[in-house]
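Peer 1: So, here's a batch of structures to check.
Where a number appears in this text, it was derived from the coordinates with a stated rule and is not lab data. In this text, all values refer to a predicted model and were calculated from it rather than measured experimentally. Cβ atoms are built from the backbone, for glycine too; each structure is taken alone.
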Structure I
Amino acid sequence: MPSAFASLVDSFLKEEYEDSPTLASSLGLTEYDERLDDTSAAAYERRRASDLEWLRKFRAVGGDGLAPAESIDRDLLVSVLRGRELYQPLEMWKRQPNYYLNPGLNGVFSLFLHRLRPERELAAAAATRLEGVPTNIKDGIANLDFARTPRVYAERAIGQARAAARYARELVPAEVKDASSKQRLTEAGAKAARAFDEFAAYLESNKQRALGDWAVGEELYTALLRDKELLPFGAAELRERGREQHALLSTEANRIATEIDGSGDWAKTCDRLNKIHAPTPDAMRDEYAEWTERARTFLRDTQLVTLPAGEKCTVEPSPPFQRPVLAVASYQRPPAFRDTLHGHFFVPYPPDGTSPEEVQKRLEGNCSAGIPTTAVHEAYPGHHWHLVMAKANPSHARRIFGTPYFSEGWALYAERVMREQGFFTDPKHLLYQYEATIFRAARIVVDTSLHMGEMTFDDAVKFMVEKGNLTEPNARAEVGRYCSWPTQASSYLTGMLEIIDIRTRWLARRGKSDRPALRAFHDAITSAGMLPTTLAEKAIAD
């Protein structure tokens with residue numbers, strides 16, 4: 001019989017699925033596939049009140065009657081709900097246009113990505129969701145307050161809405177072979193595409209009125225770090241940490257640059273190496289696939305981690321509707337509640353209509369010398385390996401909820417441990433592993449400075465070009481993301497440093513630091529889930 005706490009968690013999760021059927025589908029709960037998220041003002045107000053009530057309930061749970069794993073789950077859920085509480089005064093549903101794009105886009109895309117049902121059923125579910133898109137768009141037009149909407153939010157959403165229209169109109173019907181299913185998807189896709197086009201036009205005609213501020217302020221940023229991420233420092237301290245790490249890492253990268261070409265300047269060496277890249281996005285994808293397999297082979301040969309039986313990671317072009325807003329690689333994990341261990345590593349293709357000159361600029365951001373590091377980060381032993389290990393955790397809460405301060409911190413740690421263990425044998429590849437970490441240090445400086453009001457958007461773009469080795473188009477896309485998602489950009493290096501500290505203490509208690517000890521540490525901490533780092537350390541204490 002489940003404990004009282006387990007029953008409470010189960011009730012909470014069922015409400016989460018009801019509130020977001022598209023989330024439920026992505027987790028493998030196919031009974032929600034025919035439904036689309038409610039994006040009405042009344043629904044957002046209802047969720048606000050519900051989140052506060054669930055926070056009260058979980059805070060009221062005493063620790064004495066909980067098993068150790070349940071105590072960690074309670075603290076995880078409190079951190080998640082406290083994060084939502086902190087965001088509530090911002091009323092993002094009145095400010096963020098992509099709230100009205102994402103359910104229809106991700107809700108249809110995940111159905112065909114994982115293909116958990118027969119094709120005709122998938123097509124019927126996707127068509128039903130596409131038919132619901134106009135309601136989401138109508139809600140967006142009714143709910144958005146342009147006096148509070150930052151211009152960068154509107155501009156990003158315009159590009160995404162236009163890509164969404166093509167996705168719904170042309171690409172979704174191509175997902176199926178059955179003629180009748182294709183016909184229904186074509187009709188539903190055309191209806192959704194008209195709504196997406198209408199939304200793009202609406203945003204375009206109103207973007208001059210978008211006068212909101214994306215900076216959340218030092219107080220809220222610090223509260224998110226302390227209460228949601230359970231970290232012992234605030235925004236200003238984190239910014240200084242980013243600056244210190246940038247300086248330290250740059251010194252080592254300059255040493256490697258001297259070894260490569262005598263320049264002694266990592267940025268100049270990378271600028272030269274950036275020009276050496278695949279000629280086309282498809283050829284770039286091939287390079288990523290090759291290095292993904294090399295990383296997996298290295299793990300198998302060194303036994304640095306345990307590779308679960310049946311895991312698989314395919315390297316694919318990024319979804320068309322993500323391309324206008326995401327200029328870097330990404331990963332989609334297997335559904336949490338299905339047996340499959342098949343993950344998807346998405347390579348950053350340029351948006352449709354990108355000029356040949358900008359395509360080359362974007363390829364520079366995925367140069368041949370940098371691809372090994374990204375393959376490690378996204379796949380082995382980065383996101384893919386971590387998230388297939390996390391699926392083994394019996395806690396449903398931990399399969400769903402987590403923080404980028406662990407998941408992104410782990411992926412950057414994966415790069416570091418592969419460097420420590422000798423995977424990057426070419427100095428050029430080694431330099432780009434340092435460059436990737438320097439980039440994450442620059443992200444900390446920019447993200448904190450943007451949200452504390454110390455940098456403008458253009459200041460941040462300039463900093464990322466000069467200090468983060470980004471081309472200007474990629475820098476603009478990156479900074480737009482930071483404005484839209486405060487604290488996330490700081491999670492990579494911050495989380496990695498926390499994991500390194502946990503590893504140091506864990507190995508010291510065991511008196512060993514060889515590969516078997518490292519494998520035991522890696523297997524244990526990733527199997528704990530995506531927990532805030534303080535909770536991850538508690539989870540592996542025994």
Structure II
Amino acid sequence: MNTEFDTIIVGGGSAGAVLANRLSARSGHRVLLVEAGEDTPVGAVPPAILDSFPGTAYLNPRFTWTELEVTTEAIPHNRPDVRPRLRKYEQARVLGGGSSINGQLANRGAPGDYDEWEDRGAAGWNWDAVLPYFRKLERDMDFDGPLHGRDGPIPIRRIWPDRWPEHTKAMAAALLADGFEYRPDQNGIFADGYYPVAISNLDDRRVSTAIAYLDPATRLRENLTVLTGTIVTALRFEGERCIGAVIQPRPGEQIAIRAGEVILSSGAIQSPAQLLRAGIGPAPELRALGIPVRADRPGVGRRLMDHPSVAIAAFVMPWARINGRNRRHLFLGLRFSSGLDGVPAGDMGATIATKSAWHAIGDQIATFNMWVNKTYSEDGSVRLQSSDWRDMPIVDFNLLSDSRDLQRLVGAMQRFATLFARPELRGVVADPFPASYSDKVRQVAAINAKNRTITTVLARLLDGPAGVRRALLRKLVLEGPSLAALQRDEDALTSFIRRAAVGVWHASCSCRMGAANDRMAVTDTAGRVHGVAGLRVVDASIFPVIPCANINLPTIMLAERIADMIIDGR
């Protein structure tokens with residue numbers, strides 16, 4: 001194979017696929033895209049990825065880094081040496097990355113998010129600068145005007161209320177009665193209210209960045225090489241310049257590749273790990289692992305963020321379920337304000353899913369998942385356990401490390417627990433309970449024949465007498481106090497949230513961009529790594545702060561904009 005390229009892109013996910021398309025559009029520019037996971041070519045995209053229901057993709061070990069475990073609970077300041085329990089944290093390992101397995105929710109966040117990026121040192125990344133790139137990436141099937149694009153590669157659509165299942169309609173009616181306005185366009189004016197969720201989907205099929213940007217015509221370009229099932233085991237350097245990478249296309253085979261520039265687009269966990277293994281990061285930690293220090297950048301792997309979330313689940317009566325009429329599992333979203341002093345409006349979010357999992361019990365259980373949209377917990381970290389590329393990094397999200405995040409989730413649970421008693425939901429749902437994405441739930445969610453059989457049998461029992469259903473829910477699902485007990489006892493509710501809160505797979509901010517004199521900044525505003533030539537990071541890890549949004553569209557936007565910077569010579 002060819003071993004010399006102008007650009008190597010490490011990771012073919014939400015950012016990497018965009019970069020591969022845009023940079024290879026110059027016929028003389030040779031691009032190598034390297035992805036550890038499998039290919040998803042047009043005509044052979046795995047059905048689980050194409051499916052509008054994401055539950056058979058994001059929990060499928062075929063498409064994720066199965067060895068990755070993280071902590072999410074806050075680490076006590078007085079015992080920083082004690083790590084909380086480990087949890088699985090699904091990160092995509094497939095062409096298209098997170099866009100191939102995520103929930104397909106397509107939102108941008110608040111204009112103020114990007115003004116804050118600039119305030120934090122990312123000059124030129126304010127809302128006015130990024131809006132043209134949000135418009136460039138999208139083909140909105142429902143809305144036009146100055147806030148929307150009509151010609152981009154990512155189709156954006158909504159499922160309108162007349163096609164919602166009865167449970168979703170009832171939830172919307174309850175929200176309306178609770179004082180929320182209906183907002184048909186969540187990517188329009190950023191304001192509180194409930195809305196039909198915007199999704200990156202066309203004709204009831206997912207559209208990942210691999211599908212949209214690595215289309216057949218792009219793949220035919222002679223100057224673009226796409227290697228899947230291939231791992232980058234090391235970066236190559238001459239002095240302070242990165243001059244390529246070592247790849248492993250199959251076990252035991254190592255090939256040295258030379259390039260004018262290397263771009264890491266492996267996400268907020270793997271990109272900082274690759275920098276650390278290359279000697280770029282906090283000098284004391286690198287020396288402790290026997291890694292020669294190439295650039296002392298204390299911010300590498302620091303300030304990792306995600307949106308902390310908790311949920312309330314409920315049993316859905318048979319007549320109000322999806323019942324096979326649509327492959328989507330959620331249709332309705334909510335933006336709301338906590339009212340906490342000093343916190344911007346729209347700081348909280350929620351989605352209402354009528355179906356919670358792929359199996360028969362999932363068809364019966366709805367979830368009201370709420371999260372801190374504007375989180376202030378930014379004390380997470382990615383560190384190495386060794387210099388060996390085979391070892392997964394040590395990842396601590398440290399969610400709820402800022403008391404304001406905990407306070408707002410407590411308030412949200414208290415507020416929306418009462419929603420289930422509203423008359424609009426009478427006869428639609430029953431037996432609401434506090435939900436957590438526990439190891440027990442994860443075990444049942446594993447896609448296999450055993451779980452299919454067990455859940456089918458148990459689902460029949462759940463549809464039986466109410467007393468049997470409540471007993472089964474207590475035994476099989478509930479972990480800790482009931483929802484009613486948590487409503488009566490704020491201390492118990494606070495303890496539940498501390499234990500149960502998890503991220504929503506929005507890992508970001510671990511290699512933040514900023515000014516060169518900011519010791520915690522890792523890259524400049526074009527993704528170039530400070531102190532090292534020939535190396536960039538372009539993915540969600542360089543966000544200065546996490547936006548009030550699912551991060552897929554912001555990541556695509558970022559890649560589109562930096563691709564233009566690279567082409568323009570910046």
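Peer 1: Quick check: 33, 29, 25 is what I get for semi-axes √(5λ) of the Cα gyration tensor in Å, calculated from one of I, II. Which structure matches?
Peer 2: On the way: I: 33, 29, 25; II: 38, 25, 23.
Value 33, 29, 25 for semi-axes √(5λ) of the Cα gyration tensor in Å corresponds to I out of I, II.
Peer 1: Sticking with this structure for a sec: Thinking of I, II, which structure, once Kirkwood radius over Cα pairs in Å, for residues 173-468 alone is computed, gives back 21.5? If you can, show how the numbers build up before the last one.
Peer 2: Details: I: 21.5; II: 23.2.
Attributed to the structure labelled I.
Peer 1: Right, next: Between I, II, which one scores greatest on relative contact order in percent (Cα under 8 Å, 6 or more apart)? Write down the numbers at each step before the final one.
Peer 2: Values: I: 16; II: 21.
When relative contact order in percent (Cα under 8 Å, 6 or more apart) is computed for each of I, II, structure II gives the biggest number.
Peer 1: May I pose another question? Hey, mean count of other Cβ atoms within 10 Å over residues 205-212 derived from one of I, II reads 25.4; which structure?
Peer 2: Details: I: 14.8; II: 25.4.
Only one of I, II returns 25.4 for mean count of other Cβ atoms within 10 Å over residues 205-212, namely II.
Peer 1: Can you rank I, II by distance in nm of label points 7 Å out along Cα→Cβ at positions 61 and 461 and just name the one with the largest value? Let's see the in-between values first.
Peer 2: Details: I: 4.6; II: 2.7.
Comparing I, II, the top value of distance in nm of label points 7 Å out along Cα→Cβ at positions 61 and 461 belongs to I.
Peer 1: If semi-axes √(5λ) of the Cα gyration tensor in Å, for residues 69-164 alone is computed to be 27, 25, 11, which of I, II is the source? Walk me through the numbers before you get to the answer.
Peer 2: Numbers: I: 27, 25, 11; II: 34, 22, 14.
It traces back to I.
Peer 1: Right, next: Kindly point out which one of I, II the value -21000 was derived from, the read-out being helix-only ellipticity at 222 nm (-39500 (n - 2.57) for each DSSP H run of 4 or more, over all residues; to 500).
Peer 2: Values: I: -21000; II: -7500.
Working through the options, I get structure I.
Peer 1: Of the structures labelled I, II, one was used to calculate distance in nm of label points 7 Å out along Cα→Cβ at positions 53 and 373, giving 2.9. Name it. Write down the numbers at each step before the final one.
Peer 2: Numbers: I: 4.9; II: 2.9.
Derived from the structure labelled II.
Peer 1: Which structure, out of I, II, was mean count of other Cβ atoms within 10 Å over residues 245-252 derived from, given a value of 14.0?
Peer 2: Values: I: 16.6; II: 14.0.
Only structure II yields this read-out.
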